[in-house]
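Student: Below are structures written as structure tokens.
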Structure P
Amino acid sequence: MNIQINSKLPNTGTTIFSIMSALANKHQAINLSQGFPNYDSGDQLFELVTKHMREGKNQYAPMPGHLKLREQIAQKYHHLYGEQYDPTSDIVVTAGATQAIFTAITAFIRANDEAIIIEPAYDCYRPAIELNDGVAVPYELEAPHYEIDWDRFKRLINFRTKLIIVNTPQNPSTNVFTDADWDQLAKLTHNTDIIILSDEVYEHIVFDGVKHASILRHPDLKHRSIATYSFGKTFHNTGWKLGYCMGPPALMKEFKKVHQFNVFSVNTPMQYALADFIEDKSTYENLSSFYQAKRDRFTQALEGSRFKMIPSGGTYFQLADYSEISGLKDTEFAKQLTIEHGVAAIPVSVFYSSGRQDKVIRFCFAKTDDLLDKATERLLKI
């Protein structure tokens, strides 16, 4: 007898990341699709984890996270952005940024509330909104510049708008919000109850001398905003699933109500290790130059190719226009690229609700130089 299930996500299947990684494995292609590094965090952090495991730090951590880690996060934020956040009330350690995003959406979205998402958007936003009976309202960015027209954006805001989700630096467009963008958003949400959720997991990967503009340092927005961050993105260990969320006490109080019944607390010895590790500011301060060198190596190698590189302002991704190579839809071209040319990428249309076709694919350059060189060698032959 088959059980009849009324799916909460009837149109959701296997993610494109799983599909492309499986295809890359099957055809022994170089995997520049899924966003993870192929190098690790280094011996120092591993030794700190082992040390704390052996010292017995293996039971539940406090619900909001190990206090020393929260204190170090507060110090880090003050050092980088000059803002004070209370580690006892304003910071929660989470099981990665995706859990933080899901928890924040669950805390604030009720049935029929609208949440504006800026597309192309990371694929966890819409399902989380819909699982909470909310309505995702997409604002489409247009290739190749992916800039927001704020006059067009404001037409989406109405009395049902509860949440606006921003991702900066943005995956996959790689665009970076500026202070002027935050000023525009502040004007549009002034004297409303709209909450801003800022996904800032690539805060340390911003290029060409640009500084990350966090929402939590904006004088008018920080009181209505929370932001999520990722240790996995910062320290090359995405499989550890450790991140954190920050915001003003009133919002974080509601966040913690959901967090405690979602995961309650997260990996204890790794929290202790990270608390020790980030005391040294150099562990995160040099990431932009590290990744900019990889971006430049990748794009400069492809200058003679038929791909048109779209400038990457941040993240460890690079967009490429393939319109001079093929008329195929990006989903089909990405498969062809993997099977016939041995390099896997992600089609950008999957990040749009409409499936918008701009003939753009996304490469991940968070790879060792030898792997990047092998990939560009193959791409140059197309």
Structure Q
Amino acid sequence: MMRPWPSNTLALYQARMFAIRIVAFAFVLVGILQMLDLLSESEKILAVSGNGNAELWQYVQLRAPQLVDTFLPFSVLLGALVTWASLSTSSEIVIMKGAGLSPHKILLPMMATALLVSVAHFVFSETVLPQTNARLDAWQGADYGVLPADPGTARFDEWQIGDSDILFAEQVEGAGADMVLTGVTVYRRSANGADLVAIANGPRAVPVADGWQLDDTRSFNVAAAQIEEIGPMIVGRGIAPARYTVETPDPDESTTSELAAAIERLEAAGRPTDALHTAFMHKFSAPLSALLMPLLGAVAGFGLARSGQLFKRTVIGLVLGFAYFVADNAMLAMGQFGAAPPILAAWGPFLMFFLVGEAVLFRTEE
């Protein structure tokens, strides 16, 4: 039977050792960071009347998936470094080499384990993460108050420009004729748009035939420097409710299929999509970053065990791993701002550090 490693027992031994360390580091990292994050946010959550322990637990449930998504690759890196250091210290790598195993054959069981972690990470980011991100963003947008009935359709801090008004809404809910704007501020301009005429505020606005009806309006007249109580007022002429629904989706709250559909829709409308293309491809490259960690950390296991430089090699592996995450975030930002092509921004760091890992591995063996 063809298999990539000569001994299933040895491969299972390495994979089990590596997997246990990944899980352990993931629990430690996510647990500590979750406690620190909860300490910083608990004051804001409990400041809202009616919030208590149930809301704190709800925050943990919504925040923990974000921490898992962010720090799972770090856990793989730390797990790889500890596993390689352990194998090197006990001379097991020397024994494997003496049995005729090449460095890549020794590496394969851990790479296979990392690949399984990558697949699990991708499935997690496609199923659990978008929903929890949307709910947490909506809850934070409501200042940890009452969640909207459908957090997935709620939007916050929306600006729109009409015929003579600039309209700001703290929150937008619903669609079409049922849309409701809350926390509305209207900046009224002169006919030529050059001067600010008035600033109007109201708690709620709903769409009407020729704009939006703003209830309980208070208006500051700039020329007269006076505040007027107007009551219901028609504002935002030229701003249709559809303006609030045709928008670029948040990649953190979307699956790959939703992003692909949004890219197609925006391209048909002639709008730029480089940022979405970058985010779409990064949804594949980010989980695969776990596959790099055993390779980048291999410097801690290979090399002469008697050289007494295990700590130095471990630090080098740690630096390589963190350098990858820094490069990945930098390139992602460049891709989202259009400074780099999407495919380069999403896959460039992965390919570059794969070659770096291979080069370090060969150099260490020499």
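Student: Match the computed value -20000 of helix-only ellipticity at 222 nm (-39500 (n - 2.57) for each DSSP H run of 4 or more, over all residues; to 500) to one of the structures P, Q, and report its label.
Tutor: It was calculated from structure Q.
Student: Continuing with the same structure: Figure out for me which of the structures P, Q the number -1.07, -1.33, -1.38 belongs to, where log10 I(q)/I(0) by the Debye sum over Cα atoms at q = 0.22, 0.26, 0.27 Å⁻¹, for residues 106-185 alone was derived from the coordinates.
Tutor: Here the read-out was taken from P.
Student: Suppose Kirkwood radius over Cα pairs in Å works out to 21.6; of P, Q, which structure was it derived from?
Tutor: Of the options listed, only P reproduces it.
Student: Which structure, out of P, Q, was FRET efficiency 1/(1 + (r/R0)^6) of positions 274 and 322 (r between Cβ atoms, R0 = 35 Å, to 0.05) derived from, given a value of 0.80?
Tutor: Q
Student: Let me ask something else about it. I have 25 for relative contact order in percent (Cα under 8 Å, 6 or more apart), calculated from one of the structures P, Q. Which structure is it?
Tutor: Structure P accounts for this read-out.
Student: Let me ask something else about it. So if we calculate distance in nm of label points 7 Å out along Cα→Cβ at positions 26 and 258 for every structure here (P, Q), which label has the highest result?
Tutor: With respect to distance in nm of label points 7 Å out along Cα→Cβ at positions 26 and 258, the highest-scoring structure among P, Q is P.
Coordinate-derived values only; no laboratory data. None of these values were measured; they are calculated from a predicted model. Cβ atoms are built from the backbone, for glycine too; each structure is taken alone.
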